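Any read-out appearing in this document is the output of simple, stated calculations on the displayed coordinates, not a laboratory observation. Source: prediction; values computed, not measured. Cβ atoms are built from the backbone, for glycine too; each structure is taken alone.
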Structure I
Amino acid sequence: MPEPARNYDLLLESQLSNDLLKTLLYFDIFQYPLTKEELLFFCPASCKDHQVDLALVELINKGMIYKFERFYSLHNEPALIERRLTGNSLAAQRMKTAKRVSRLISWFPYVRSIMLSGSLSKGYMDKSSDIDFFVMTAPGKLWITRMFLVLFKRAFLFNSHRNFCVNYFIDTENIEIEEHNLFTAIESVTLIPTYGENYYYEFWTANQWIQDYFPNCSPRETEDTTNGNAIIKSLAELVLNNRLGTALDQYFMNMTLKRWKALFEKRFSKKDFDVAFKTKKHASKNHPRFYQKSILDKYQDKISQFEENFNIKLSSTV
């Protein structure tokens, strides 16, 4: 009886090795080595801790990956570990600023939840990194909320994105991410809630598709979430909970789309523009660099190059 179980483990180990390689290849786009815990979290296959240990040993023995203390990398370059640790340290420092700014954003009308996204949500920052915020708003008031925040940034922060980059909004009635791929799965699963934790858990419930990509993942801790100023928000919302507020929301959406088309439409296909500059009543996304497409393209290139270098086949679904 023990023999079939042992053979099954060996078979799983081989497939798991491929899955771990794909995970390392994705994060190698950012020159970011991973710990065993991170590899387990982002692994596309359901697996256990001891199985990951076996697969990592196999990959090291085959000369496909390298281990430096608790980090695993595709490159025999200790400098990558130092780079990561430096970025992790800076992210920890910038987190204090992010929480202060989150508290400020939570005071704005119709803001219902705030989550940190981008590089800070991955625990890494460099000197040029912005602090990105993923904002959930009340239904029908997303574009009013966005306009308030944009005007504040322009008036008081000289339009600086460094500590106040609000480029993704959804409302609380439409919280499933429409694009289902590896990039959006990673961006969603790494969100860090700083305000409105109940909506964060609703977001997880509505986006169960993420577990098709990361079956071992789990929600982030939410102990440090802040509270918005209910009195100020309630008064401001009272003024706009009427036809005027509805009309303004529609006007701001139309005005923003017109501006984005004038600035960026010629640089993208219609399909890519609609994703990079999502403009709907329930969602707003402003990503001029369209990282989603470029990262997924780079990921496929990395897989192809690795397959050629090691004469193996790594299946992938993005």
Structure II
Amino acid sequence: MAALQTSAPPASPGQERRVIVRRKRTVAQRFRSDWPLLLMTLPAMAQLAVFFYWPSAWNIIAFMDYSPHRAFWDNPLVGFAWFERLFANPYFTPALLNTLKYSFANLLFLFPLSIILALVMHSVVSTKVRSVFQSIVYLPYFFSWVLVVTVFVQTLGSDGLVSNWLLGLGGDRLSFTSNPDTFLFLAWLQWAWKDAGWGMIIFLAALASINPSLYEAAAVDGASRWRRMWHITLPGIRPVIVLLLILHIGGILTVGFEQYQLQRDAIGYQTTEVLDTFIYYRSVIGTEGPSFGTAAGLFKGVIGLILVLVANNVAHRLGEQGIYQKS
């Protein structure tokens, strides 16, 4: 008996599967198709090259006895001599401790203040009230430190509004702007007035991305305003909080220059000396030279990079996204 042979019926023309093989485009082909997009990135690339990559290449002078009066390749290499000189400087440790003190105060008090302001702003129903409140809080961010310090001197100085008011009540003059013991509180007030609005705007942008239907469903289920904030609002902005917290930790050795330089004479250098002013007075207008300042700046950059990597790794271990999503 002959074996029965069966075969599948041929597919109709409409049922034929068409296999499309995409060829990998060459670099030249991708350039011809994407050149308008690449052209738009040229200004940003030029800015990075001029203001970031080129100055970063000059970090090599931290390992050289550099002098601008010599040809670059005539400057001898000295290894880590400038770093040893930096750490042996008697003013370095006090400046480092002051920097850490002001950075931790900024992180512990100003960072939560921005979150609180954003939550308050988010809960305001009236659009007009929200716009006025946002403008009042955000406007000082555009003020220079010269204006900020002047406002506080005219308000809290020995001849300021508060002192004259106390004097009119029969009290004594009180000056917060020349007292080293109260400078930490004064600096925090200046940070809060100038920079809290900027952080508030960032967190408001994160709050705008939360689905409003979550609040409606929680309200239907009987959740109070506090529970909605705790279980919906804060988890919704948690990735942004973690990201900004990591970046703040990475910049813990950078607290600014103008704020402390402008109040140096009134408060005293022992209180206002931070790493940025230390570098300025020792390297820019001092006798240490550019290699000393570059070594100090490189020290700050390396420590900041290490802190960012460590904080990001801790965030990943705690299940957070961090700066980037771990694969």
Structure III
Amino acid sequence: MLLPRALTLFILWGSASCVRYRADFNMMGVTGWILFDSTEQKSTANLTGTGTCRFNISLTTFPVMYGHFPSPCQTSHIGESVFTFSVDQPQAVVNVSTLFEQHISLDAFSVLVDTCNGTRICAGLTSESRVRTWQARFFSPVAGNIYIRQVTGEAGARVLSDLRNVNQTRTFPNVTILVSENSTTSCNTLLGSLDPKSLTKLGVLNVGSSLEPVKSRLEISTLNSNVRIIVLNLTSSYMCAEIRSVAMKVVSAVVNMQRIKGYFTFHQSSPFDLTTITVNLTNLDRRVGPYHVHQFLLPEPNEISVRWWIK
């Protein structure tokens, strides 16, 4: 739903001097977490399944978008490395003061791990404080999503985009992103009486081809709290979209079969956050596991196919 009155994420809450960021891993046999503490200027790794050797850990430009790509760790999805360090073992503490000198906030980066057997795993890096995400969607002639993320306690925000051209006769290598402080929440009303001088420029976003969107990232230090609409400058025209809060996705699967009853519930706060699973089953008698989520539904409507084995 639309945010009431204004895009309140841009209200400044203070400095980010005491923020911790965490990446949780459960991929390709590697589990655990990597923590970055802005106060201690250190990174703590606690991983299993990486093998025993000296291996690299990198931060990359864009966050992992969970569930969107079959190979989420590709450079085309998470971007180039912005910082790399090495550890001698999967449980280690490393000084990363240089990292915090270069970046005020680490939210919405990815953490990429090159394991000892050559496997690459990745996870989104998010603050342990509350993070809110907003979205603006565009359709033509430039299509895609623009996300804005802000961490409670941080003054700035991140702008993340994946834009592409959809009009073959008129293409754009990039577009300028602006915001309007106009009180209207309607794009049609805004564009009908648009005063370009009233717009505030945030930066430039790249635009990809019709077959391949291109990602961009902007760090925004401050913005007025009255922002409701994002405007894209297409040189000779403008297009805009309303800013909406990204709602948490919640889906459930009800189980009532072979005397086993209960449910599975899946929660995801945003595309950049892990999905958490709540399992509540009765009459298992310690005989059930593991659980699989399958692509297609059961014959009964509105159920997710969950398969289990009785030992």
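Assign the value 11.2, 31, calculated as Rg and Dmax of the Cα atoms in Å, for residues 29-84 alone, to the correct structure from I, II, III.
The value was obtained from structure I.
For the read-out relative contact order in percent (Cα under 8 Å, 6 or more apart), a value of 16 was computed from one structure; give its label from I, II, III.
Source structure: III.
Of the structures labelled I, II, III, which one yields 71, 44, 40 when Cα extents along the principal axes in Å is computed from its coordinates?
It was calculated from structure I.
Who wins on distance in nm of label points 7 Å out along Cα→Cβ at positions 37 and 69 among I, II, III, i.e. which is largest?
With respect to distance in nm of label points 7 Å out along Cα→Cβ at positions 37 and 69, the highest-scoring structure among I, II, III is II.
Thinking of I, II, III, which structure, once P(r) over Cα pairs in 10 Å bins from 0, in percent, for residues 165-260 alone is computed, gives back 12, 36, 28, 10, 7, 6, 1?
III
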